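Structures follow.
Every number here is computed from the coordinates shown, using simple stated rules; none is lab data. For clarity, every value in this text was computed on a predicted model and none was experimentally measured. Cβ atoms are built from the backbone, for glycine too; each structure is taken alone.
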Structure P
Amino acid sequence: MRSMLFVPADDEKKLGKGASIGADALILDLEDAVSLSRKAAARPLAAQYITEMRPRAGRPLIYVRINALDTNLWEEDVAAVVGSGPDGVMLPKARSGADVHTLSIALNMAEERAGLQAGSTRIVAIITETPVSMLQLNTYVGSSSRLEGLTWGAEDLAAAVGARTNREADNRTWTSPYRLARDLCLFTAAAANAQPLDTVYVNFRDDEGLRNECREAVRDGFTGKMAIHPNQVAVINEVFTPTAEEIAFSEEIIGVFADNPDAGVVAIRGNMIDRAHAARAERILARAKAAKRS
């Protein structure tokens, strides 16, 4: 997934437009985007939307952001939407891998009740929104076979620690604590064999800032990014799709190693290329293939 677009689960107009925007995945939001008084009404709307969208060819993947596990809302969220067969659930404000495990057990039971294939509902967890989670990131590794992606958030974390801001004076660069959260999320995702997804860029009118942040994310190893506005999707998809040059060079690396299976290091275009570069080339080609299917 290159792009994951948040859509309020109680907004039928935005839901109706969601599939045409071009995002690889939609996140039907039952948490922050829906007021407490609207949550009960939002659940059946989300379930109905998933049911209607599931059989459509070429549709985006559909995830549901449930409410956090420290609320009395999340179990009703799971009970209401999992039977309709979403591709996954986004877990906000996770406190540790134990929350992922708890959610996984709940999904097991919901899938069984609905007659769905066991394990079909994947989990993407937001792992930096609570300070306690920042101290237990290693617990996400091996927490569930459902764990598909890990992402990070800066707004709730800033509120929790009492920060005046999480950006430098340019309103683009992360301050030190949030650079740390970003970087640790990336390493945790790699350790957990989960997709590393970059957080949202909240200034949806700043296309240049979004593009720069996407480029930095790709450079560092993130493979996708969440979006809060439809206009952000095209930029995210573009930047997170490998370029023709990247694809050609990756194919060249794979080809040279295929022709020299006993070599640990080969010379390509004046550079010494080892097996680590070959592994990176394989990941780039896999991302290019996935982008072509989207």
Structure Q
Amino acid sequence: MTFNYQLSSFLPFRDAEAAKKARSVKKEDITKHWNPDFNIRVIEEKADFYKSFAEDFVGRIRQAREEGRKFVAILPVGPVPQYIEAAKIINAEGLSLDHLVTFNMDEYADENGRTAPAEWEGSFATAMWENLFERINPELRPKQENIHFPNSDNVNDYSKLIEDEGNADICYGGIGWSGHIAFWEPQLGAEFNGDLDAYKAAGSRMVELHPMTIMQNSLHSFGSDWSWVPPKAATIGMRDILTAKQRSFWLDGYIGAGISWQRFIARLVAHGPVNEFVPGSMLQETNADYTILGAVADNVEINMA
């Protein structure tokens, strides 16, 4: 039986037909795409997924070192397991990272736009040090001045800092439940009045987190306590993602028991219309790797059990 209705008014993207079309993409077809440079793949097992992510990261660092050049990377905090695995590889190889320059994508902030101190347990800076940098032998770590995090003081100039390094060689990331990349949230699209050139050129800023982002992050980082998630964040801009020489996005949003919060948005980003209300959709027009965990790539189906 047919039941037609409008999508909820709090959603910036409200094209029901496009959503239905994306939802209908089957797992066996999810890697097919009109852009041959937008490389979609599925990795079934979590261990293989994180190992592949770590090897990709370390492999790019190693190659840059062998070629005698600086390597600039934009990094997300999550997922975390690949960083732990990467640190093990780096230590085992004795791979010096003195040529590595990192820019973290984002950092939480309070209602007044004050970013979280690194000492706060939910800070992205804390997570990066605990899961990556502190696990690397001290003599192999990147130079302290080459490790960057956005904050209240530098957020308006953060894109310029990346540009001054020659832009990123690689931008790693994931896809948010709302369709965001970094914390570039879907409601920001309304500011640009359909001007996609201006949208793509927008730089780093302080943003209000979308309600879906609050809920998503409460699930995977804050013990499901949405009151614990800060209301704002400092984030890189769309410009920083799109000017990178390469993009590599990894989708592992599987809770367990057959439940994945990322299953639909993975499809809408990769197979829906390219538009400013689904920020991740901008990746479709670029050279990007888009790797999906098998349980996330499973078909989107109603399950009332």
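Brief remarks follow.
- Parent structure of the calculated result -14000, given that helix-only ellipticity at 222 nm (-39500 (n - 2.57) for each DSSP H run of 4 or more, over all residues; to 500) is the read-out and P, Q the choices: P
- For Rg and Dmax of the Cα atoms in Å, for residues 46-181 alone computed as 16.5, 53, the structure of P, Q it came from: P
- At a computed 4.7 (distance in nm of label points 7 Å out along Cα→Cβ at positions 126 and 270), which of P, Q: P
- Comparison of P, Q by FRET efficiency 1/(1 + (r/R0)^6) of positions 70 and 206 (r between Cβ atoms, R0 = 30 Å, to 0.05) - largest value held by: Q
- Given 5.4 for distance in nm of label points 7 Å out along Cα→Cβ at positions 54 and 262, calculated: source structure among P, Q: P
- Identity of the structure behind 25 (criterion: relative contact order in percent (Cα under 8 Å, 6 or more apart), calculated), options P, Q: Q
- The greatest value of mean count of other Cβ atoms within 10 Å over residues 230-237 among structures P, Q is that of Q.
- Value 0.6, calculated as distance in nm of label points 7 Å out along Cα→Cβ at positions 86 and 102, assigned to which of P, Q: Q
- Winner on FRET efficiency 1/(1 + (r/R0)^6) of positions 166 and 214 (r between Cβ atoms, R0 = 41 Å, to 0.05) once structures P, Q are ranked, highest first: P
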